[in-house]
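Structures incoming, each one as structure tokens.
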Structure 1
Amino acid sequence: MINEYGGKLCVGYENLIRDDKIDAVYIPQLPALHYQWAKLALSCGKHVLLEKPGTIRLNDMEELIQMSREKGAALAENYAFCYHKQIKKIHSLLENGEVGELRQVRTAFGFPHRGGDDFRYRATLGGGALFDCGGYTLKAAQLFLGKGVEICASHLNYKPECEVDLFGSIMLKNEEGLTMQAAFGMDNYYKCELEIWGSEGYLLAPRFYTPPADLETEILIRTKVKETTVRVEADDQFLHMIEHFAECILDKKTAEEERQAMLHQMKLVDEVRTNNL
């Protein structure tokens with residue numbers, strides 16, 4: 001790979017982070033390790049892209065955000081689906097009144113059990129459905145209900161043989177009273193969809209969170225007079241996430257907006273988690 005793309009071999013995370021030639025790092029380790037490595041990277045003045053969830057504790061997120069401000073470093077969380085073309089297309093369809101006035105948003109994201117050795121089933125590693133697939137649904141709530149979205153009710157479900165939450169549900173609302181029902185799980189039949197119900201019809205995005213870069217996605221719209229399938233060309237959401245991270249590095253306003261979004265996301269996660277203890 002070095003022969004093909006260049007670079008040099010670096011042994012150990014700490015040596016890489018402390019390298020003066022490194023400006024930015026991506027931290028994809030287990031969720032429970034994000035805080036310690038992000039803290040070191042920020043202390044060294046590096047820009048940091050964190051794999052989701054950014055942290056597993058609210059106070060850790062608050063500390064990292066404050067450090068990033070003090071260091072003038074970008075800090076971002078890798079919820080790549082937010083930057084897929086279908087998001088803009090859905091917003092455009094809603095603004096054009098395709099389903100009338102909005103009444104409710106529903107979303108579901110879950111997948112079958114991956115096996116007991118997967119880190120998602122270990123509490124000490126930052127596992128649990130809320131931290132994994134549940135986080136996606138909370139992020140979607142902010143995309144479609146707005147920044148002021150609040151949690152009305154939530155519940156996490158466990159099984160005796162497992163130390164983390166396996167599935168759950170959340171109800172949220174915004175300042176106008178529009179609600180969203182979110183369901184998620186990692187012991188479920190696969191589901192990855194967003195549905196928006198309106199006064200004149202509904203919209204369904206059946207491959208909402210994880211479309212591969214080579215997949216043309218579809219948005220289904222049904223009203224009393226017609227059914228329409230809107231196709232969205234294949235798009236690389238991970239590339240766009242990197243582009244957003246670069247914009248955070250280059251633009252202070254974008255960087256601060258991302259910090260605020262990360263903090264709100266973590267507050268929502270923390271509220272669900274602590275209310276279920």
Structure 2
Amino acid sequence: MDFLKRQLENFKRHYEKIILVVVLLGLAGAVAYLPFKIANERTELEQMRVQNFGKRVTPLPAINMEENEAVLEGTKARYSLSLQAPPHNFCNPVQWIKTPDGRLLKIATGREIGPGKLEVTKLSPLYLTISLEAVGVSGSNYLIKTENQAEQRSNKRVSTRYLAPGDKTEVYLLKAVKGPLNDPEQLIIELADPRESGVITKSKPFRRIASYTADFKYDPDRLTFRDKREGATVGFGGEDFIIASINLIANGRYEVVLSAKQTGKKTTIKFTNTAVQP
């Protein structure tokens with residue numbers, strides 16, 4: 001009995017040390033177990049990764065963004081609203097005009113009248129013809145006739161004068177003579193504009209197109225114009241226009257350039273060789 005009492009008293013005196021030893025042994029065991037626990041956790045995580053992430057995943061179908069892109073493109077477009085110009089006439093009413101023959105014509109777009117409505121119906125060439133009429137008495141000068149249908153002054157279209165080699169006119173230069181002077185085989189000329197050479201013989205004059213005359217029609221006023229050459233004036237739609245030029249462009253294509261008499265604004269009317277009457 002006494003032994004038990006003594007042991008109990010010793011335990012009471014040293015129980016804190018005993019508890020500390022037990023705790024230290026528990027911590028030591030936990031530290032020793034920790035590497036095994038970590039290894040097990042890593043193994044389990046790797047198995048989960050293989051099971052859940054090692055599977056082949058089907059990609060999601062592409063999203064159709066056409067409507068969204070169309071909306072975005074629409075936001076980039078610039079819009080302008082005009083309430084004063086055709087075809088909107090919020091502030092200005094549609095204009096109506098009365099033609100010379102009494103008809104009412106609606107001006108909805110602004111292109112119903114004006115030089116753009118003038119049409120070419122016929123084109124006729126104007127020729128420059130240079131011919132040898134006679135040999136002078138001296139045998140070294142030549143009577144040459146020049147007919148320039150494109151000359152705007154009617155009294156200047158035909159002229160005849162004696163020329164010797166080296167003499168020139170406003171149109172050409174008599175450059176040389178081939179053959180005997182008193183009985184030439186050819187007269188060689190050089191035109192001033194454009195710069196080109198030509199040949200005249202007794203039987204064949206030099207001939208080239210110098211310009212054109214044009215026939216027009218203007219449907220809004222039901223007008224027609226005939227044989228109008230460069231420099232002529234045509235009046236239609238309440239305005240006068242000067243024919244600035246009539247030219248062959250290329251490949252059978254022609255154009256007429258009109259110049260407004262008041263403003264100088266130019267308008268080009270193009271057409272093909274189907275309108276040309278040689």
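Derivation of every value follows stated rules applied to the coordinates shown; laboratory data play no part. Remember, it's a predicted structure, so these values are computed and weren't measured experimentally. Cβ atoms are built from the backbone, for glycine too; each structure is taken alone.
For FRET efficiency 1/(1 + (r/R0)^6) of positions 163 and 219 (r between Cβ atoms, R0 = 41 Å, to 0.05), which structure out of 1, 2 has the highest calculated value? Kindly include the intermediate steps, with their values, before the conclusion.
Working: 1: 0.60; 2: 0.25.
Of structures 1, 2, the maximum of FRET efficiency 1/(1 + (r/R0)^6) of positions 163 and 219 (r between Cβ atoms, R0 = 41 Å, to 0.05) occurs in 1.
Starting from the value -10500: which structure in 1, 2 was helix-only ellipticity at 222 nm (-39500 (n - 2.57) for each DSSP H run of 4 or more, over all residues; to 500) calculated from? Numbers along the way, then the final one.
Numbers: 1: -10500; 2: -8000.
It must be structure 1, since only it matches.
Check the numbers for relative contact order in percent (Cα under 8 Å, 6 or more apart) across 1, 2 and tell me which is largest.
On the way: 1: 20; 2: 13.
Largest one: structure 1.
Match the computed value 6, 27, 34, 24, 8, 2, 0 of P(r) over Cα pairs in 10 Å bins from 0, in percent to one of the structures 1, 2, and report its label.
1
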